[in-house]
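Each structure below is given as structure tokens.
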Structure 1
Amino acid sequence: MLRQSLDDGVLTITLDRPDRLNALTIGLTHRLIAALRDAARDPGVRALILTGAGRGFCAGFDVRDGALTDGEDPIEAKWADSPVWNSIEGVAGRLIEHAEAAILLHSMPKPTIAMVRGAAAGSGLILAAACDFRIAAEGAVFKTAFAGVGRCGDPGGSYYVTKLVGPAMARELYMLDERIDAVDAKRIGLVNRVAADAELETVTQAFARRLADGPTLAYGYIKRNLNAAETAALEEIVRMEAYGNARTSMSRDAREATEAFIAKRVPRFEGM
């Protein structure tokens, strides 16, 4: 249900429920969160690709009867019919807990990339939006998929989507709940690049390789500064950038970059 492959610093995490367009279950979400926690701590991971098996990225949460637990998490399955489980507080608590997957993609100190083919809908769209970059196949489609079923959206989604497309377009995406193709997704800023369906993996791997070969420590500080710039005051950003720039200027990667510049060669970054 979740596959991982590490290739010379590039970790690819694949949601592997192709028969359900990789729709999330509670068990799959917990495994994804655990994998992302490990990736965030692992110095061997220098860039991360999130994708889905088969013809879809992720169609959101699987809402079939019993599909949320589907026997994968016996403790939660035991309580699935309890009043607390089905209360507003119980449902909200689980949604907040599951939001950690997107938070990790957004905040871990290394680049994250969503490789999107087919549908990215509901929670799947939010996972993609939480990544630093989104590379979509020409046949990819995006949909918030909440208003159409009478819901307002999973925790964090309105933040990630608004950050990408702006408040006016975010309202349109959420309230009209229309399907957006890859070309329009790039036009409104929802994705970074569009690749031919047959070339999606090659393009994404090359993009990830460029990042994995870069100064990972500096990327972490750049990501922290840009995330903070969404809400922090200028004075706080100045302090953060000053500290981060001082720290990275003393790194092995910075020394290597200087030596490479003098020697007129390409730097070999180690991510530290």
Structure 2
Amino acid sequence: MSRGLKWFAALSANAAAQRESVQVADVLWDGQHVRVIAVVPNPANRFPRARSGQIGIEEGWGIAACVHEAIAEDENGKKRALVLIVDVPGQAFGYHEEALGLHQSLAAAVDAYASARRSGHPVVALLVGKAISGAFLAHGLQAACILALDDAGVEVHVMSQVSVARVTRRSEAEVAALAKVVPSTARDVHSFAGLGAIHRLLEVADADAPSAEDVVAVRAALLETVRKLREHPCESLQQRLETAAAKKSRAPSIRVRQLLKAQWDAST
């Protein structure tokens, strides 16, 4: 069982509506209606590249369907929170996937989460394992707030270490050593937090085997975040550039954005 599925089962109290590789559960946490969503391994997936937890064509459309379902059902009532359990090793690269519109599927998932956030749904991501490349873009990065387990098994990057080694023709050991010299190439969750995108790091006893105490603590942190988002809705992700960490680590890119905006405004 993948780490993502373990945390999904623990946080949803096994109240899942089975949707193969996209798992969805509607739960009630301390009076808050929450839809928990996770992408998990599916050995029976008809697309072989998506059998180990990757986000492929069916996963992207599946995410979009369950999110838009929640938006439609809550249109005239209180918007339920969406909690995204993230443990995705990447998108499902493959000839058939590309030909059949993998990019459209992932874009549909991104659009669904952004639409939910902009329409008033508190959207919170919980990183429990891998958050790699297009899979993280499609499932997690559009959340208004991102929480993460403070654990070495949480890995965030645009490419897996194996892929970077293959592309750069270096060994995995060399790629790992480079990350210590160039922080932007690192994969650990602390390096990602240093970019200002992580709202909060959560300590647990064992990320691979969540205890009852860990589940209670993580659920409480998620609920606290949901309540804050209800008080202060987040339609834009601009606040990630306004954190103290971002102002320090992303100062050059923030300055470039400011200059580009000034030139764009001047031209109009």
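Every number here is computed from the coordinates shown, using simple stated rules; none is lab data. The shown structure was predicted, so the numbers you read here are calculated from the model rather than taken from an experiment. Cβ atoms are built from the backbone, for glycine too; each structure is taken alone.
Given a computed value of 33, 20, 20 for semi-axes √(5λ) of the Cα gyration tensor in Å, which structure among 1, 2 does it belong to? Here the read-out was taken from 1. Out of 1, 2, which one gives 0.50 for FRET efficiency 1/(1 + (r/R0)^6) of positions 177 and 233 (r between Cβ atoms, R0 = 35 Å, to 0.05) as computed from the coordinates? Computing FRET efficiency 1/(1 + (r/R0)^6) of positions 177 and 233 (r between Cβ atoms, R0 = 35 Å, to 0.05) on every structure in 1, 2 gives 0.50 only for 1.
I have 3, 13, 19, 21, 17, 14, 9, 3, 1, 0 for P(r) over Cα pairs in 5 Å bins from 0, in percent, for residues 9-96 alone, calculated from one of the structures 1, 2. Which structure is it? Of the options listed, only 1 reproduces it.
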